[in-house]
Structure I
Amino acid sequence: MKKVLIISYYWPPTGGSGVQRWVKFAKNLDRFGWEPVVYTPENPERLAVDETLDAELPDGLTVIRRHISEPYAIYHKFFGASDKGAGVNPLNQQKKTFKQRLVVGLRGNLFVPDPRVGWVNPSVRFLVKYLKDNPVDAIVTTGPPHSMHLIGMKLARRTGIRWIADFRDPWTEMHYFKHMGLLPWTAARHRSLEQRVLDAADAVIAVSEPVRADFQARTSTPVHLITNGYDDDDFASGPSELPADRFTLVHTGLFASDGNPLRLWDVLAAKCASDRNFKTQLRIVLAGKTDAEIIDALAVRGLSDNVEDLGYQPHLKTTRLQQSANILMLPLRQEPEYAKALPGKIFEYLAARRPVLGIGQEGGAAALVLQDAGAGVMYDWDRVEPVRNYIESAWERHLAGEDARLEGNISKYSRLSLTEKLSAVL
């Protein structure tokens with residue numbers, strides 16, 4: 001069996017969407033003739049912990065953990081910040097205090113491409129020695145953080161081993177890049193490093209077709225599309241029967257303030273004001289890290305009593321919540337670059353077989369996936385009437401006891417199918 005070294009900053013017990021992609025690949029790679037070996041920090045910054053993800057990993061998996069020094073502890077001490085109080089993504093278009101602008105500017109201009117860059121050279125030195133005694137057939141780096149790609153680039157140059165760069169998000173075309181407070185020469189440095197990675201890799205992987213096309217237009221390196229997906233095992237029990245006395249809207253994962261669906265909240269508030277039964281039954285379930293602005297917007301509209309803010313949940317509990325929804329909410333970030341993004345949750349939403357209400361770019365990548373799967377709709381942030389009609393129709397189906405289970409063919413997004421595609425790239 002061939003071996004592949006996976007270099008990832010995020011690994012269990014760290015939780016969140018950035019972990020699950022490669023946990024699921026590691027789970028299935030041996031079925032296609034590949035044994036994974038993982039290299040990851042032993043002390044990363046963890047914004048979420050999910051102890052249940054270890055159970056997903058194959059028995060005997062080799063995980064190499066090495067110390068990493070990061071500047072975040074200094075930031076938190078100096079500025080009085082904390083992970084608990086931090087927003088989902090402070091790099092957005094919203095107004096910042098002087099202290100926030102200072103922190104963002106220091107981070108963006110002192111650490112290129114990111115604060116994990118200090119781990120690059122120690123990792124290369126260690127792995128060059130490790131691979132002499134423990135050879136592998138391929139190396140995969142997954143980013144962000146994009147410092148992981150710098151490890152792969154240097155390691156491939158030193159060893160000659162085939163190297164694949166997996167971009168879970170874009171680099172300089174990421175929606176928050178323009179909000180990083182970068183000086184001109186720092187931005188140029190990012191673009192130079194990105195181009196070097198694209199050109200030096202033996203293959204590149206992107207998670208959406210628009211991003212794949214963007215990368216391919218800039219390099220002769222083959223760029224492959226391997227999206228995120230869903231694991232059949234996580235949905236083996238099938239959707240549960242929906243309770244007759246609850247009308248539930250569910251959102252799972254990160255819920256950022258720059259994707260706050262204000263018109264949706266307006267529609268729900270107006271419906272509550274005009275329909276006592278709706279107000280009694282409505283539940284807005286938020287499972288994951290949610291920005292305070294989301295909770296505040298719901299409170300201002302009198303919806304606080306209808307909200308269940310659960311915080312981060314173990315992954316399997318999250319998939320159960322998805323299957324218990326009358327409507328799954330998919331609000332996208334209000335950034336033009338986000339039209340090319342495919343949030344990882346969208347594929348689990350498809351597997352949950354519940355209707356999806358998207359709020360965002362109507363012609364974007366996520367809207368096309370929903371349309372192709374027959375799984376839901378996408379309406380622009382300011383459109384009220386279509387959202388109102390969608391809620392009314394779902395409410396009427398609920399009152400009639402109709403289970404809106406969806407039956408579209410989504411097999412191409414299964415983690416097993418995607419791992420087969422990955423094995424062909426390796």
Structure II
Amino acid sequence: MPKEKNISKSQISSLSICNEYLKKCKNKGINVAISPLCDFVTWADGLGHQKLHLLKNNKKFSINFLRNFLKELLAIGKNYEFLKFESKIEYVKKINIVYSYCTKENFSKNGFFYDNYFNQSSMSDKNTYWFLISQDNYVPKKCNNVFIIYRGKKLFNPIYLLKFITKNLFNRNIFHNCNNTTNISHLYSKYFFETFNKFNFNLYLPYESRPHQNAIIETAKNISKKNKIYGYYHRMPEPFQGEMIYKSHDLDKLYVCSKIQKQVFHKYFHWPKNKLSTISSIRYLKLKKRVNYIFMPYEIKNVEFYLEKLKFLLESEKICTKNIKISIHPLKKKNKHHLNFKEKIYKILRKINGGDLKNQKNYPIILGEPGSVAAECLQTVGKVYHISDSIFDVFSEKIWKNIKVIKLSDHLYKYKKLKKQNFLNINGKKNNFKQLLSSNKLIN
């Protein structure tokens with residue numbers, strides 16, 4: 001693992017390479033806001049993640065890229081049937097629309113939906129409608145002001161796949177267009193257009209520059225240029241936010257929740273200043289202080305690497321192993337691979353079983369991609385240990401001015417929060433989204 005200065009240089013250089021690639025794609029007529037090859041995520045494996053590594057290493061092809069492309073291609077076969085749960089829209093000249101996600105847990109017995117990103121119920125404003133993508137295929141019997149897109153039959157349909165491939169076979173940008181990401185983005189957009197094409201509206205999204213979100217934004221502007229689109233970046237700062245390079249020019253405003261995040265998006269990800277606005281967090285009312293925690297990665301690529309480095313960290317820093325808790329990502333809590341890895345970590349903790357809790361100051365330990373957890377712990381605890389073998393997972397002092405990065409050994413870092421400047425502005429109020437709706441008044 002290179003030194004911190006080299007990490008900063010490598011990350012900034014990678015952003016420059018990515019921007020050049022996006023320019024070339026635009027010149028070829030590729031929709032960079034929707035193509036998964038232009039979606040440079042580092043927190044999950046996919047075509048964009050693999051393309052990032054190919055660009056960085058000046059390569060055209062890799063086995064991992066091919067594997068991800070075939071995975072995306074075959075997934076199209078499961079997209080042949082989507083259904084829509086509908087509500088009635090009371091006709092007015094202009095409405096609010098929230099494009100978000102839902103699971104069974106978001107619905108009450110009384111028949112209303114609660115959005116965790118915006119901290120608001122579907123019953124709280126009769127002029128606000130929710131267009132939701134179901135993540136577990138649950139559909140309530142009744143729910144006002146809500147539309148839900150969910151899968152019908154989940155079986156693989158080879159005919160649907162072959163028709164889609166044939167349609168794109170002679171497209172010169174076949175890798176960008178013939179994939180599950182593009183296919184499903186167009187499907188969501190079709191349903192959105194069918195639902196709201198007769199209305200003028202303000203659209204709100206928990207924005208992460210997902211291709212399907214960008215497709216919805218384009219559709220909203222195609223319905224009417226007068227429609228206003230507001231993105232809310234609900235996540236906390238992360239080391240390398242490659243997916244957030246400015247691509248969706250139709251977005252009228254992106255709300256972020258800290259001064260440092262606004263600075264980083266403008267300086268390194270080329271967001272125009274007039275499209276960025278700082279607000280208090282809508283999603284988080286408070287942050288929980290988690291000290292004696294080990295946070296497992298979303299994707300476990302090398303078990304032995306993490307176990308070896310963790311053991312070294314615990315012994316070299318003389319960390320007290322008593323009462324340490326292990327946190328699995330919410331989407332991986334039932335994953336056998338993650339549960340087995342968790343037990344292996346506990347075995348190391350029991351084996352070392354050292355340190356005096358009264359005389360020891362423990363700090364959170366993050367394995368792999370940190371997501372928002374590192375920033376959260378830095379704000380609440382002030383210091384964080386981080387184990388990673390990827391330069392895209394490590395914070396850069398040059399990009400994030402309020403973090404001190406200390407390299408303890410290869411692949412092992414300690415972060416310190418330098419300034420009082422927060423990673424996330426929190427005011428503890430549940431009505432922040434209502435205030436945002438009020439500030440962007442519906443002008444008929």
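FYI, it's all coordinate maths here, none of it is from the lab. In this text the structure is predicted, and so the values were computed from the model without any measurement. Cβ atoms are built from the backbone, for glycine too; each structure is taken alone.
When mean count of other Cβ atoms within 10 Å over residues 137-144 is compared over structures I, II, which one is greatest?
I
Taking FRET efficiency 1/(1 + (r/R0)^6) of positions 25 and 393 (r between Cβ atoms, R0 = 30 Å, to 0.05) for each of I, II, which is largest? Walk me through the numbers on the way to the answer.
On the way: I: 0.20; II: 0.75.
With respect to FRET efficiency 1/(1 + (r/R0)^6) of positions 25 and 393 (r between Cβ atoms, R0 = 30 Å, to 0.05), the highest-scoring structure among I, II is II.
P(r) over Cα pairs in 20 Å bins from 0, in percent was computed and gave 23, 56, 20, 0; which structure, I, II, did it come from?
II
Assuming 20, 14, 5 is semi-axes √(5λ) of the Cα gyration tensor in Å, for residues 177-216 alone as calculated from a single structure, say which of I, II it is.
Traced to structure II.
Which of I, II yields 1.07 for Cα Rg over 2.2 N^0.38 Å, for residues 33-248 alone, as computed?
For Cα Rg over 2.2 N^0.38 Å, for residues 33-248 alone, the value 1.07 is produced by structure II.
Given that distance in nm of label points 7 Å out along Cα→Cβ at positions 9 and 353, derived from a single structure, equals 3.8, which label among I, II identifies that structure?
It was calculated from structure I.
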